[in-house]
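No value in this document is a laboratory result; all are computed from the given coordinates. Predicted model, so just to flag it, every value in this text is computed and none were measured. Cβ atoms are built from the backbone, for glycine too; each structure is taken alone.
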Structure I
Amino acid sequence: MILVFGSINIDLVFALPSLPRPGETVLGTGYRSVPGGKGANQAVAAARDGARVAMVGRVGRDTFGEMMRASLHEAGVGVTDVLGSDAPTGCAAVCVDTEGRNLIAVAGGANLMARASNIPEALLAPDTTVVLQMEVPVAEVQAAARRAKAKGARVILNLGPALKLPLETFRDVDVLVANEIEATTLLAAEPPLLAQRLAEALKTTVIVTLGERGAMAAGPSGRWTIGALPIKPLDTTAAGDQFTGVLAAALDRGLSLPEALRRASVAAGLACLFPGAQPSLQHSAAIEARLNELAPAVAN
């Protein structure tokens, strides 16, 4: 099974002709409220790809919190350990331009109350894949990784948003997923060598996502590159979360890393064809239908 410990947000999505620059106001025609948060997104992505998923996190005792619990439950995610908080439910302002690019500001709210101690002991086992991100307190992410690793669980950390972490944190991480910008906060290197250099430095498997250029991976079992679906993106907001959630689901059910990379890359591309965060996350049937359109990962 998959256990996701992380953020749960409501997203306010603004469609704009261009992304605002510092000091600039850009007028749009409207906005939508949609379920989001990196943790919740990754939980939904994994569940829609067929995994059994439980979510651990915090929401406010407010309307947004009720919406998020209902949304997760509807997606097939267990919400028993999504606890209430006096702080408001986390909220993200997502600006999307006509090219599908985004600019996101996040208010943590109840996510800042998330605690690793709230993860039930019974859910941590060698057959559990624990998925973590960086939108809850760093100390709690570290504590969750330690607890999971001590129980023999697989630990996947998505380094988003980019924050510097002490290297000892990564001793408890089996797979690190980061985009190019996030990866360079840990180690400055050119893209062709970035995953390899990080894997060597952190002594773990590292996957660096490269947007329309696909992704690269390196670790004890080898090095690979994977391409991306040739698409015209509408909204890239949750593409990285779709990648991480589907990667976790694929590894959890026993696929090899190269096979998981291919599936995750196809899923991420498909997410870019639809607006919003969780509404864009694809089911397993849609991923399967497009899987043969992307060549397998290449060892290098």
Structure II
Amino acid sequence: MISAIRLPGVLQRYLNGAVDALLGGASQRDSDFARPLREEALVSADSVSWRVFKNPIALFIGGTAAVILELAEPAVRAGVWEHSSFRKDPLNRLKRTGLAAMISVYGARSVAELMIARVVRMHASVQGTTAAGIRYSANDSRLLTWVHATAAFGFAAAYNQYVQPLSAQNFNDFYREGAPVSRLYGAIDSPHSLQEMQALFESMRSWLAPSAIIFEFLRIMRETAAFPPPLRWMQPMLLRAAVELIPEWLREILGLSEHHGLRAHERRLVKWAGAGADRIVLPSSPAVQSCVRLGLPMNYLYA
């Protein structure tokens, strides 16, 4: 059983602002999380998902691992690299992606459905051809399934590895909870269980390939100031933690050597940070704002 940590006021306000900044000022978007009052989210408040997504360390590590996995698929890689603002404005691109994930899980159903519909319409115009001459579309259900499955894998694996262990049933519940949301985006075959996730990864072996773009992504992530100055020392370490979540067979294919992973002392630090972050109630976070919207205590996910 976890319990909330009470921090000194100054430190509490600082961390509150830091997490809020990572999501592009989510606390200023009251209609996304604090309203409409009593309106349920697409995912239930008593879900494994609400417990996992409240943790900023797991979200950063898991989200980074998900992008590495996405970039391993040539058509997804071309779509992300050629049709998004990531190379020119990586921080705001990351913030928008993180905020969309938060709205999908915590936002009121009416708000989340409108946001997802906008994303689907935007994806309709994203089409192109890979370097190998293969046509792709961002609304291709196979590609969307890989994108949403890798996100689910990354977040759950990060929480399990660096915050608190999840049971096989926890993993199954997490994947099952996210599948209906993924379908709204067009990912109609998202895994519902550990077994289905493993089967998807196995089926993708022949599609995945190395690319210099993956290393360019990691370089951009190292050099982009995603964290406020006093916490920036953690950023390279969390990137290495993300690399370690990639299955070993795929790390070999992609050329991600041991050099790209964690050192022993860093692994202990990441686990300490992840466990600590799981006990700090941040009033401006989407998780806490959404609990308030539903009339639940602010520490509902921590008690």
Report task. Out of I, II, choose the structure whose coordinates give FRET efficiency 1/(1 + (r/R0)^6) of positions 150 and 278 (r between Cβ atoms, R0 = 25 Å, to 0.05) equal to 0.65 when calculated. Result -> II
Report summary line: Across I, II, distance in nm of label points 7 Å out along Cα→Cβ at positions 110 and 206 reaches its greatest value in structure II
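If FRET efficiency 1/(1 + (r/R0)^6) of positions 86 and 262 (r between Cβ atoms, R0 = 41 Å, to 0.05) comes out at 0.95 when worked out from the coordinates, which of I, II was used?
II
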Report summary line: volume of the Cα convex hull per residue in Å³, for residues 46-173 alone gets 114 when computed on, of labels I, II, structure II
Query raised in the report: Which of the displayed structures (I, II) returns the greatest value of mean projected area of the Cα convex hull in nm², for residues 158-285 alone on calculation?
Result: II
Query raised in the report: From which structure (I, II) was helix-only ellipticity at 222 nm (-39500 (n - 2.57) for each DSSP H run of 4 or more, over all residues; to 500) calculated, if the value obtained is -9000?
Result: I
**Report entry** Of the structures I, II, the one that 33 was derived from, the read-out being relative contact order in percent (Cα under 8 Å, 6 or more apart)
**Finding:** II
